[in-house]
Every structure is written in structure tokens, then in C-alpha cells.
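Take a look at the structures listed below.
Only the coordinates and a few stated rules stand behind these numbers; no lab work does. Worth saying up front: this structure is predicted, and the values here are computed from it rather than measured.
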Structure I
Amino acid sequence: MQRSATPRVLSDVRRENAQTLLLFLSAGLAFVMRIAISSQVLNKVVNYTSEGGSFLVKLHVGTYAVLVVLFVVLFSRPIRLQGSEIPKFRTLVRFSAVLILLTAYLFAAGRSGSSGFLLDSYLTGAAAGLIVLALGRDSRRLLGELVLWLLVASATIGIIEALFEIRLLPYDKVEESFRPIGLTSHPLALGALCATAVGFVILTRWRLWIRIAVILILLLGCAASSARLALLISGFECLALLLLVPWSRLTPAVERRAKFAALIITLVLGTALIAALFAAGLLNRFRDSLFDESFMARITIYQVFNYVNWRQILFGMDVNELTALVNEKLKIKFIESTPVFLILVFGAFAAAIFAISFFWMLRRLLTDTRRPALIATVTYLVLSLSNNALSTKTPEILILTVLLLAFAGPSTGETPAQGAERAKASVGPSPSPIR
């Protein structure tokens with residue numbers, strides 16, 4: 001009976017491996033679509049961010065792809081999770097439920113147009129997180145590397161755009177000076193994603209020289225974007241990664257000496273790099289004051305609370321009415337403040353529910369993470385809260401969620417040989433399937 005059962009077992013294994021490969025490729029394609037197809041490209045086909053059109057075209061084509069892949073992944077096979085993966089999975093499901101309830105509230109309040117970013121940014125990010133958890137550890141890491149290589153490609157394209165002052169993708173905003181966008185929809189997004197990716201590169205299994213080269217490309221892409229705050233924060237991020245991340249296999253005394261030597265080398269090379277970037281004209285925006293018109297607009301926007309009543313603060317208002325008010329009273333074109341947008345569009349109560357749910361999700365995803373992932377997450381939050389990145393339709397939440405789940409596990413930094421030894425030595429119950 002054992003002999004007759006063996007071919008059947010092998011057949012089941014092959015079928016499951018083929019199914020996993022197909023789902024992995026489908027998830028990778030969906031992530032590429034959501035990340036690489038910018039809003040400006042989509043606007044060439046449908047009214048994605050512009051006025052008019054059905055609500056269905058206000059969602060990114062990558063969003064539909066991610067949701068379809070999630071449905072197939074959840075209902076095509078058992079989901080095997082273990083350890084901290086289980087509460088992370090549950091947290092993402094609960095966060096998705098909160099987003100659906102908030103969307104229903106906005107529809108009931110007659111403000112359906114304000115719900116697009118909830119679905120396009122946050123629900124898609126949560127769905128991507130559920131997908132990478134359900135596909136297993138190996139697929140999760142590979143999908144994380146795919147996302148990182150997309151960010152490296154975006155940085156490379158941004159560098160080329162800055163050098164030749166050409167764009168690969170359409171960009172309809174008028175600016176005083178040329179600023180590259182890479183595969184993103186805005187120069188600030190390019191800078192923020194390049195800075196965020198640096199911390200996660202540390203957690204890959206790539207060879208040391210590859211990681212150093214990738215970090216250099218990301219820093220150059222950040223500089224090319226002319227995102228001044230992102231470049232400054234990325235400098236502090238590199239110092240934090242150098243000084244605060246433990247170096248394994250070294251005694252404390254040797255580690256301190258090694259870090260001091262690395263710090264001196266980094267400061268010298270960093271100074272030379274900054275001089276070269278200035279000479280190449282990539283840091284021209286730093287010749288002006290940081291407190292320019294763009295910075296002051298993000299401070300002035302809070303004066304809008306002087307022109308609204310308590311009912312609008314507590315229960316929200318129409319986004320078009322808010323935009324017209326800001327344009328007329330404050331002479332500001334865009335609402336580049338996530339807190340202002342959330343409070344005045346959602347209402348204070350709904351905004352508080354959303355904010356608590358979002359930061360609780362991040363807290364749960366950061367469970368059992370390594371320090372570089374935490375530093376990278378803090379970097380992203382500081383940069384995104386300085387503008388409206390958290391209140392617009394972008395793939396950034398998807399990127400952050402996938403990277404946190406792909407590289408935050410305790411075994412991420414292992415070499416393949418170490419991983420094999422750990423797998424052979426591991427004891428205890430096997431992962432339980434969730435059906």
C-alpha cells in the first residue's frame with residue numbers, strides 16, 4: 001500500500017508546487033502592474049485621477065489584479081501559517097474590514113469620491129500582505145526582492161532622467177525646474193521610496209558588494225529626485241543603520257572599532273559624493289532655503305481650520321468644497337497634509353478610527369522585525385507625513401507592507417546553508433493550515 005501511495009503523494013506535491021509557482025507569478029505580475037503603471041500613464045486611458053468617469057475607473061488596474069490574485073490564493077488551497085504570521089494575517093483582515101466600513105460610511109455620506117485612496121492604497125496594500133503571507137516564506141522573500149528591484153529600476157531611471165532631462169513616463173505637473181520621477185508619479189515619491197528601500201536592502205541575502213552598489217544607486221536616485229527632505233533623512237538613516245544595527249560574529253569591542261572605522265570611511269566618501277552631486281547639478285535645490293514656498297504651504301494649510309465649523313470638523317465635508325476653500329482662502333492649489341485631509345474629509349471621529357487602525361497594523365507588522373526594517377519604516381513615515389503621500393492613490397503602502405513581511409522575519413538574513421541547517425534542526429509542531 002505504501003508503494004502504491006508514493007506516486008500519488010509525489011503527484012500531489014508536483015501539483016501543489018506548480019500551483020504555488022503559478023500563484024507566485026500572478027502575484028508578481030499584479031505587484032508590477034500596481035507599482036510600475038503610474039497615475040499619469042493610467043490617465044492616458046481612463047479618467048483615473050481627473051474629473052469625471054465612473055467610480056470603477058477610479059481604481060487602478062493593478063488594484064483589480066491584486067484583489068483577483070488574493071481571491072484565488074485564499075480559495076484555491078490551504079493557507080499554512082506559523083508563529084507571528086498568524087496574528088499578522090488576522091490584523092490585515094481586520095484592517096481590511098475597517099477600510100470597507102469606512103468606504104461604506106463615505107458612500108452613505110455622499111462622499112464616495114473621497115474613498116478612492118482607501119481602496120487603491122490601503123486595501124490594496126492589505127491584500128498584498130495577505131497574498132505574500134499565504135504564499136509562504138520562500139515566495140514571500142522572492143516577492144520582496146522583486147519589489148526592491150523595481151525600486152532600484154525606478155532609481156536608475158530617475159538618475160538617467162536627471163542627467164539627460166528627459167522622462168520615460170508622462171508627467172503633467174508644471175514645475176520651475178526639471179525633476180525626475182522614475183517609475184513613480186511624483187519626484188517626492190521617488191525620493192521617499194529610494195530612502196525607504198535602503199533599510200530593506202540590508203536585510204537581503206545578496207552579496208555584500210551588490211548591497212553596497214544597490215544602496216548607492218538608491219541614494220543617487222534620491223538625490224536626483226531633488227526631494228531635499230528625503231535626501232537629508234536618508235543620510236540620517238544610513239548613519240542609524242551603521243551605528244544602531246548589530247554586527248553579528250563580532251565581540252562588542254571589535255564591533256565598536258569596526259563601526260568607528262566604517263563611520264569615518266562613510267563620512268569621507270559621503271562628503272566626496274555630495275561634492276560630486278553638487279558639481280553635476282543634482283543638488284541645485286539645496287542652494288535655496290529649505291523654508292521655501294513649498295514648505296510654507298504645508299504649514300499654512302492648517303489655517304483652513306479657521307474657515308470651517310465644528311460640524312465639518314467632526315463629521316467631514318465634501319473634498320471638492322474643501323479644495324475650493326483652500327484655493328480661495330489660502331491661495332494653495334493642493335492639500336499637502338494628510339492630517340488636514342483626513343480630519344476635514346472623513347471627520348475627526350472617522351479619521352481617528354482610520355489612524356488608529358493603520359498604526360496598529362504597522363505595529364503588528366513590525367513584530368519580530370529586525371532593526372533595519374524598523375529604521376526604514378520610521379524613515380517612510382517621517383517623509384510621507386511631511387506631504388500628502390498617505391492621503392493619495394499610490395502603491396507605497398503596498399510596497400511597505402510587502403517589504404515588511406518579506407524581510408522582517410527572523411530568518412531573513414540567513415544564508416541558504418544556514419537556512420538548511422535551521423530547517424534540519426527545527427523541532428516542534430508543523431504549521432497549521434487555515435482553510
Structure II
Amino acid sequence: MGRTVVESLGHAIKRSDYRALLARGVTALGFLADDEAVILRSDPETMRMKFEPCASIRDAKVQAWAVVDKRKLLALDERASLPIEMRPAGSTPVPTKLARLVQRTFQAPGFEAPLTERRDLVYATMFGDDVSVLLGSKSGTLEVLRYRNGLRGLDVAVTSGISNPERAPTEFFRNLDPRAMGAGYELIALCEPGDTRVSDQLGAMVRVSASRAEHLLPSEWVWLNGECLADSDIGGFLILAPTTFPEVFPVGNGLAHFTLLLPVTMAEVQYARRTRVLEVAKLLASHGIRDTGPLRRASVPGVPPYEPPPPEPPEPEGGGLLDMFNDETTRVLGALQRVMTRAPSFQALVALAPPVVFFIGEHAFDFDVDSAGTKIAMTSHDPRHPRASARVRVHVDRNVLLGGQGPVPIRIELPQNPGRDVATAVALLSACFSNETATH
């Protein structure tokens with residue numbers, strides 16, 4: 001026995017990459033299949049859809065009518081498109097965005113949509129049309145957008161361009177989703193209406209990531225170097241997949257994943273560094289903090305109190321200062337600080353700001369220069385993390401480093417696609433650990 005009209009429509013929607021967008025973009029959509037009429041009802045907030053019979057086309061309260069050939073619908077092949085004719089339900093024309101959304105939903109899987117539809121259709125359906133540009137690249141291929149009242153009364157800050165197909169794929173999303181487009185994701189944050197503190201941080205992270213060809217990936221954390229956002233208790237962010245709205249959305253002929261910045265207290269981000277990001281995210285969710293939360297709040301129960309790092313040693317004359325924030329690695333970082341900041345080549349290394357990761361024992365530390373070019377932030381992460389593959393990798397002899405006697409042996413590995421300043425960076429790094437002045 002073949003499918004019914006409702007079953008056939010449901011099957012066609014279920015196979016579509018646009019099904020979540022359809023649930024978000026319609027409230028009541030009528031379908032006419034020759035002698036049958038049904039209504040698809042959806043709650044844009046819960047994104048639950050159901051079909052209802054339509055007793056009277058004339059009296060039906062629908063946004064528009066989608067007219068299909070019943071024979072083609074019932075015989076629809078898994079890889080075929082279903083032609084849709086959109087008709088107005090009254091005197092008002094069918095909105096262009098709604099018509100395009102319905103037609104995309106019933107196109108064959110793998111259809112390649114224009115990249116402009118990420119913003120014009122996907123984001124517009126998810127977050128509305130009240131949008132402003134917070135940050136744009138000179139090439140116009142990467143933007144940070146802000147949607148006013150975009151989701152459940154909150155503003156939405158979101159990137160557009162990280163999932164462009166010309167961008168190199170990330171190992172994380174390539175393994176997670178074979179259809180991942182570009183780098184596989186777009187960053188997103190939910191913000192209080194009109195509040196720019198979180199969206200400003202997202203923009204700053206995008207600028208740094210773009211300049212270093214690096215990525216913010218799920219299960220990572222961002223530490224604000226022991227400071228809080230202005231007039232808040234937020235001292236960092238957890239990088240997570242969203243849980244209260246769809247994670248995956250269509251781009252071109254592939255998919256991308258929203259990657260969310262969740263604001264957390266200093267104690268919570270410290271706890272995430274010492275345990276696992278997902279463990280802390282589950283704890284936050286159990287106390288109602290999912291995808292966003294108040295910027296003024298205490299840490300949730302179960303999170304140990306924040307432990308300030310030990311006092312920093314005095315800054316050597318003419319040297320930079322390493323931000324030491326991980327209690328477990330204070331000794332190693334202190335030794336690294338003393339060796340590097342006393343080297344004549346250190347200031348030249350700060351000015352160059354090369355993408356470097358230090359491997360010392362079982363730890364890995366990113367080498368990042370702050371916006372003023374005067375501090376070095378050492379960001380700890382798992383040595384196996386794919387981020388390390390994009391940087392110059394410096395393996396430091398831990399025992400000699402902690403011994404503090406003589407030059408420290410290092411071994412330098414170059415990334416697969418070294419930049420033009422890598423040779424200079426290698427010379428400066430080598431000089432830092434040999435206490436010599438580099439020539440470049």
C-alpha cells in the first residue's frame with residue numbers, strides 16, 4: 001500500500017536540510033494536492049510541526065498555499081525535486097522569503113543554493129530581518145551580524161563567512177560531519193537586548209582568529225585573563241553546540257554548525273579548564289543556564305570557588321609579561337617566562353606575534369600577544385587538539401627549563417602551510433632559548 005498525501009509530504013520534509021527552517025518560518029501553510037487539501041501547522045518557538053485536514057479551502061486561515069501535483073508527490077523519488085507553485089491565501093502576495101523556503105524544502109537533496117541565502121534566507125528565517133553589521137572584512141567574505149530581537153526576545157550576534165566553501169576545513173568538523181561546508185561552522189552568541197558586551201567579545205575573537213587562521217571549536221574555553229566583562233560577573237566563555245535552537249543549517253550544497261559562546265563566571269571557566277567543558281556545561285544546564293544566562297550572577301552550585309593565581313613576579317626591564325593563570329602549570333610557565341623575557345630577541349618576537357604552540361611535558365601552551373602588544377597570554381589546551389597543527393610547534397626540554405642552567409634545548413616543527421614570517425619566528429625563538437641575539 002502506497003503513502004498518503006500527508007505521509008508523502010512528511011517524508012519529503014524529513015529528508016530536507018531545510019526542515020528546521022520550515023518549522024521556524026511557517027505557522028500555517030496550506031498544501032493543495034489536486035482534490036486534497038491539508039494544513040501544516042508549526043510553532044516557531046518549539047519548532048514542532050503537524051498536519052491537519054482542511055475541511056474548507058475558502059475558510060482556511062493559512063499564510064499561503066503550496067500547490068503540488070498529487071501523482072508526482074505520491075511517486076516522489078528519494079533523490080528527486082517536487083515542483084511547488086505558491087499561491088496567495090488572499091489578496092496579499094506570497095512573501096518572497098516564504099516562497100523560497102518552501103521551494104528549497106522540496107528540492108532534491110544536495111541542491112546547491114547561493115551563498116547569499118545563508119544571510120538572506122537561513123538567518124532571516126531564524127532571526128528575522130532587523131539586522132546590522134558589527135564587523136566586516138575588507139573582502140566582504142566575513143561579517144559579524146547582530147539581529148535585534150532575533151531569538152526569544154534576545155539579540156543574536158552571529159558570523160557569516162566562516163562556512164564559505166573556499167575556507168579550509170577544520171579537522172573537528174570534517175570528522176563530525178562529512179558534509180561540513182568550509183570550516184564547518186559559524187560563531188553565535190545570544191545577547192541581552194541592546195547590550196554589546198558579549199557581541200563585542202565575539203567580534204574581538206573573530207578578528208584574532210581570522211588574523212591567525214585559527215578556530216574556536218566546541219569543547220574549548222576562552223579565558224579573559226582574570227578580568228570580567230564590564231559591570232558583570234563574566235570571566236570567560238565556554239564553546240559549545242547550542243541546545244535550545246537548531247545547531248545545523250544548510251549552506252551551499254552542504255551544512256554548517258552553529259558554535260555558541262556561553263558566558264560563564266571566572267570560577268566556572270576555571271573549573272572547565274581543570275575538568276572538561278562539557279561537564280561544566282551539563283552542570284550549568286541543570287541550573288537553567290542553556291545557551292545564555294545573566295551577566296550578573298553567582299557561579300552555579302557545584303562549582304568550586306575561584307582561586308586567584310599566585311602573584312606574578314616583577315616584570316623584567318625591557319621584557320613582556322606572561323599571564324599565569326593555571327595553578328597546575330605555574331611552575332612551568334614561570335620558568336618559561338624567565339627564559340623568554342630575559343632574551344634580547346624577546347621584544348622582536350612580541351612585535352612579530354607568530355602563531356606558536358609550546359609543548360612542555362604533557363602540556364601545550366598557545367603563544368598570543370594582547371591587543372597592546374605588551375603582554376603574552378599562555379593559553380593551555382590539550383596537546384592533541386587540532387589547533388596545534390596550524391602553529392609553529394616548539395618542543396621544550398622540561399627538565400632543563402626548570403633547572404634554570406644554561407641554554408634550553410628545543411625542537412621546532414613547522415606547520416603544513418607556513419606563513420612568510422615563519423623563518424624569522426624560528427630564528428627569534430631559537431635565540432630566546434639560547435640567550436643569543438637573532439639576526440633576521
Report summary line: Value -7500 of helix-only ellipticity at 222 nm (-39500 (n - 2.57) for each DSSP H run of 4 or more, over all residues; to 500) was derived from the coordinates of, among I, II, structure II
Query - Source structure (of I, II) for relative contact order in percent (Cα under 8 Å, 6 or more apart), computed value 9 - result: II
**Report entry** Read-out P(r) over Cα pairs in 10 Å bins from 0, in percent, computed value 4, 19, 30, 26, 14, 6, 1, 0, 0, structure in I, II
**Finding:** I
